[in-house]
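Asks: Down below are the structures I want you to see.
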Structure P
Amino acid sequence: MLGGVNLGGILVLLIGGRYEIPVLISIKELSPSCVEFIVSKDDRNPKFDNFCENIRKTFPSLRICHPEFVGANDIEQVQETCWQVIQRNDSREVTFNLTPGTKIMALGAYDVIKENALRAIYIDTRNSKIILLGSQVGTKEINARFTFEECIKFWGREKKDEDISSKLSIDKENAISLAEEIGDFVRKYCNEGNKVLEHIRKKNGKAGQIVFKDPYDYEIEFLQLLLSYNIISKLKINNEVSFSIRNTHDVKFLDGKWLEIYAWKKAKEIKMFDDVIHSVKIPYEGVGKEIDVACVYKGQLIICSCKTGNKSFETEHLDELQSVASLIGKDYCSKIFITAQPGKDEQKMKSFMSHAEQRKILVVTGDKLVDIGDILQKEAVNPTLPRI
């Protein structure tokens, strides 16, 4: 029982407009044996057909009844259809989810629910609550847990792992530890720049020797840190610095993958997310849409894009993040852009932040890296840029 709502019963879903996440949460939370649909005629389209197919794939044992279509503003037709659904089922087993319907549909259904002392729920996705209506009134936390794969499968997507940890010249445990140390080091000196990382980026993913002149003391300290983990070799320090990187995966790690692992580790440490992943691609129209880090919180995604280079503050990166979110969560997602750069150019930052706000993307700059765990926790529970 969920506050008087029977598990394994009949879930009646009103569909009119945006509906994906409230439906996912209600199915996962109530574990119904059967789903009935009362659908606005405006939603009688391929999108709804694909949605039903995604439900079948995500919940293969769930029985899905043929949908009933109604006029979204025809309250009498909505009420008549609700009666028909009740009459062909045991009313004691029926629960209505009013969330995904239009206001008129919800009002019409609620009159029938009250008259027959039936159960109903409303999914408050913004506050991660289930509001109980009808025969029992109250508020419950969303308790269902979701994996990242379940969430994207519901949107008809799949993932392809792009984690390079197993291909590095150091083991995964040391890669995670090094990523944390690089993050702390970069945050500490983010306003000074780092010629070591700049020269690694210039290699364009190629292994081999790197040479540059006039290193600062903190850059020498950084090189010694990398050497202590054996991710670089043949380090020589005089008036100029030279060192070697063994393979292309080590180059990719130092070029920016470390930030993905850093953010992923900080998210894992919070222990509040249902799932945390990093370094995956979502196949789409023959290409892969990259997701650097994603956290799942009570059925909703927090998607992070991680950039480390001097060209981090290009609006194309915001467009890429927006594009990924449109595939696996839309406005139910929180979107966070994380960069190791400090954003010292005030004019450029003002423009970049304006573009980010228009796309409902939160920006975290290099000086805030130490707080990324707290930021992710806050954005999960009380997002700065509200989700639906």
Structure Q
Amino acid sequence: MLTWEVGEGFAHATRLLLIARQLRQTGWRPAVAARDPETLRSAYEAEGIELFPAPQHESCFTGTPPFRAASYADVMGICGYADRDRLAASLAAWESILARLKPAAIIADYAPLLSLAAFRRIPLIPIGDGFVVPPALPEGGFPPLGGKVPDVWPPADLLANARAVQAARGQPLPENLPEIINGIGGVVSIPPELDIYADWRPQPAAGPWEHPDTPLPRPDAPRFFGYLRLSHPLARRIVKALIDTRMPGALFLRDIPPGRADALAGELKAAGIRLHGTPPPIREALAPASLFIHHGGIGSLTDGATLGRMQLLLPRHREQSCNAKRALETLPGCFRIGENARDESLRETLPRLMSDRQAFRRAQETATRIGARPETAWAALQPLLAGI
């Protein structure tokens, strides 16, 4: 069984579809529990892969927004570990699925609740980007996420809740939180340059699931492609600046305000900017672009890095902020603009970034280096599967 329990976007659905397809070719019979089974449903159906919804859970965070996780322990807390009753209900929902499927193994892509439901009973392999496969510290905790902030919940309380629920179920008791998540061993499926836990991890990230496509050639002129949510204030201002500067490019936008779609489409068309109605294939979208503007999701960052494009990052939440910090340290050609940048500054900065030949050359060199590596996440998964 493959599972995606938490998180948004196409990356989880795409990753699990790829793995399920490859597993079936090697003799496994995959079934996929997805947080949002409508994402890529037609692709799963075309492959004949069983797809069903993962049990839903409610946030346990009752404080003043925004939620700022100090470590992955707080991520576990908000998903259910902070409330024993909710945690017990989530595990009961998973238990019924496990009883029906009787999986020989579980591949878990951001699935902290299922990880406890299956703890020490079913071999579980966590996979995904660095954020969702955190390493364990020697003392039994998780590394901090970015800058030091207070724990939302004491990790000891979260562990106590997990142990109490497991005891009530008559199931094995964890000694610490990381051993719940880490299963029999994980696979970090990103280039090491993008692993936010690289300094704590005993082995480097395995790299993408497959060898990356050949880096794209330089476009014939400076252009951009943006994949943005207009619910983000800076993203709205960036789009306005792109319209004002009339730089050529294309956008895919989510969270367009009600009643604004037609007017915005007209403004973009008048500025010579193409508005995609659905997400275009990323290689096709980035082929004519020199600059990729997005929020710092790990899938987008990996695409930009392996295809050789400069990237402007507008993180929306804690995970994306951690991703952006790591990318700015390790990936030449990545940029970030401050939330308080003036509109005039945006209009000056965006054309300059799109036309930065030196930064573009360094981004292409990085893509070539990543693509030349022989390691893949699929290869790293094989010894774990063989041991089951």
Structure R
Amino acid sequence: WPARGSRLDAGSYLSLSSVARSPYKGLPANLFGPQDGVSGGWSPWSAPLDFDEGAVEPDDTGGVPLSLPPLMRYVQFRVDFASTETSGVRLDYLEFDYARPLVGRGVLAEIFPATASALGQPLALQYVLRPTFETDATTGFNRIDIAVPATDTELDSFLLDGGRWQPLALTAPADPNLRSAWLDSVSVEDANTYTHAVYPGSQGTLTLGIKTATLTDADFPRGQDREIRIYLRTSLFTLLTRFQSWVWHDASTTIPQPTSAGNAANDLPSDGVAVVVAQSGGTVDTLTVTPNPFSPNGDGVNDDAAFDFSLMLFLEPARVELEFTTLAGTVVRRLEPVSRSVGRHELHWDGRDDGGRLVPPGLYIYRFTAFGDGDDETQMGVVAVAY
């Protein structure tokens, strides 16, 4: 292979040995992942990757995870160059980090139910994982990450082979941004115990992270079909939500191993990790104000009003605006517009006008608007200020 940092050209490719080139047309079909339900063949192309995110910094940080089928030996990549008359593009090198799987024969994942009746409503789910280790495997995992749609996702119970495990008597930080580091620092050594937290993931998604003592092939003997079954509650904000998951070990630098959707539980019919919502309403769930009335007098009790809302169906982050007027229509406060993705959110009003002065007691009309995807939605109501 050419030296790191050297320019790539046709000669570089031709200079590789036939083994290093691995022309895909000559590879056995069983080395490829399934495509469109047919055994053999390449998986579909991924969505375009962000070049700036993938660029590696001088300190060797950077890069983006690749959404590839697990346990595959080969990968195709394509680079599109966009040059102009006055500028050109040069690719210095591509670098791929990979690791041997912790679970040699993969991990099947399945969710149930696979359908929901409405957006924004609490939904009870079962999530099943079935790891299959190689015989006499020397590796294991102590972390399970599941992509979830809501920050208020709750884990009700964790079972291994039907036995209910006990959660540790620990409380995650109130700030979601601190929970990932907190979970990393927690020690889980006793068998049949676990702890968990919901926090922002590395790609702008939410993660339900679960930590246990190390699980190995001894916990999943071949031929016994043992499974991990997780009962959780969450809410959905898009018509199709995929609950992808990964297993990894926090004592090593191993890349998290993605699971594969399939028949992880013989008693469940879904064989997948996607949940589809049968009916959809508007893009904004009913907005609620708590408390109402509120008293911004600085005594630490009900000093501001919280405006809770859920955004649904937006493909891109929506711009959210909230303004307050008197009953006569005079604008007293416009909150700074914010950008929010689908999910449950909260805005606050401290009872002050745009000049920073407390407004007089009385009734005020609020106007909430979400702009995005060419489908704007506005909700209005009344909030009371009392002293």
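Asks: Which of the displayed structures (P, Q, R) returns the greatest value of mean count of other Cβ atoms within 10 Å over residues 86-93 on calculation? Could the numbers behind the result be given before it?
Replies: Numbers: P: 12.6; Q: 19.6; R: 9.0.
Max of mean count of other Cβ atoms within 10 Å over residues 86-93: Q.
Asks: Taking distance in nm of label points 7 Å out along Cα→Cβ at positions 126 and 158 from the coordinates of each of P, Q, R, which one would give 1.9?
Replies: Values: P: 3.7; Q: 1.0; R: 1.9.
The value was obtained from structure R.
FYI, it's all coordinate maths here, none of it is from the lab. None of the values given here were measured: they were computed from a predicted structure. Cβ atoms are built from the backbone, for glycine too; each structure is taken alone.
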